[in-house]
Structure 1
Amino acid sequence: MKIFLICSKKFYDRIPEIQNELESKGHILTLPNSYHEPGAEERRKEMGREEHSKWKAGMLRQSAGVIENLDAVFVLNFEKNGVKNYIGGATFLEMYDAFRLGKRVFLYNDIPEGILTDEIIAFNPIVINGDLEKIV
């Protein structure tokens, strides 16, 4: 299966282990857009609102294009700043793109409680609770 890994930059350190296991099972992974340049967004913010806005819009458009050509998105949703199973705004939008395009949505952990819980439930995600064998 061709899978787009999506998550907060805070979780990038968790990607290599998950990537290795999934690739060993034959899955083809696409890593988050800024995975190889995690400081890119902060640099754009320092350049001003307009520059950051253009960059962020470009990243969201890039994600939509990536998702079109894959089978699924896999959300790595761990605890962040005291929020259990965190899913940020950009990740939520990537999940929505996958849903809209009829792609599968996998969650590493359960659906987070919060303002977007109902919308995430509507995406009908497959919650694997850390069991990578469930990605099929």
Structure 2
Amino acid sequence: MSDTYTLYNPTVMEHFMNPRNMGDLKDADGIGEVGAAACGDIMKISVKIQNGRITDARFKTFGCGSAIASSSMATELIKGRTIEEAMNFSNQEVVDALGGLPPVKIHCSVLAEEALKAALEDYVKKNPDSAKAQIAVAA
């Protein structure tokens, strides 16, 4: 086994080997895709929103173990949050929940944050009046 696996703690390995919420969300309310094939990581997060709250989230990630684990953890962390709470979501939450990532892999958690925020922005574009009202109610 290569030394690569020694970089990852058991929580990261668990989310890599048994990712949660993988796949597409049918009739997603918002979809965010970030990354580029040139850099090696592409992450897509889909969200379902009801009454201003994220009821479901799914991901598809093409990338390393850290990218997959970060996507898995991010979708777990954001379920149940309001749009406003999710807009304040930070990659540090992913890093903390995973029990840390190697410094060279922190960018994977940043991609998860960016994909989530892109999905929320997509939702707001599609539902400008509804989204503004939901954010106002949440505030």
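We did not get these values from a lab; they are worked out from the coordinates using the rules stated. Computed from a predicted model, the values in this text were never measured in an experiment. Cβ atoms are built from the backbone, for glycine too; each structure is taken alone.
Just a few scattered comments:
- Label whose coordinates, when distance in nm of label points 7 Å out along Cα→Cβ at positions 81 and 113 is calculated, return 2.0 (choices 1, 2): 1
- Parent structure of the calculated result -0.92, given that log10 I(q)/I(0) by the Debye sum over Cα atoms at q = 0.17 Å⁻¹ is the read-out and 1, 2 the choices: 1
- Which entry (1, 2) yields the derived value -12000 for helix-only ellipticity at 222 nm (-39500 (n - 2.57) for each DSSP H run of 4 or more, over all residues; to 500): 1
- Structure from which 1.0 was derived, distance in nm of label points 7 Å out along Cα→Cβ at positions 25 and 49, options 1, 2: 2
- Read-out relative contact order in percent (Cα under 8 Å, 6 or more apart), computed value 29, structure in 1, 2: 2
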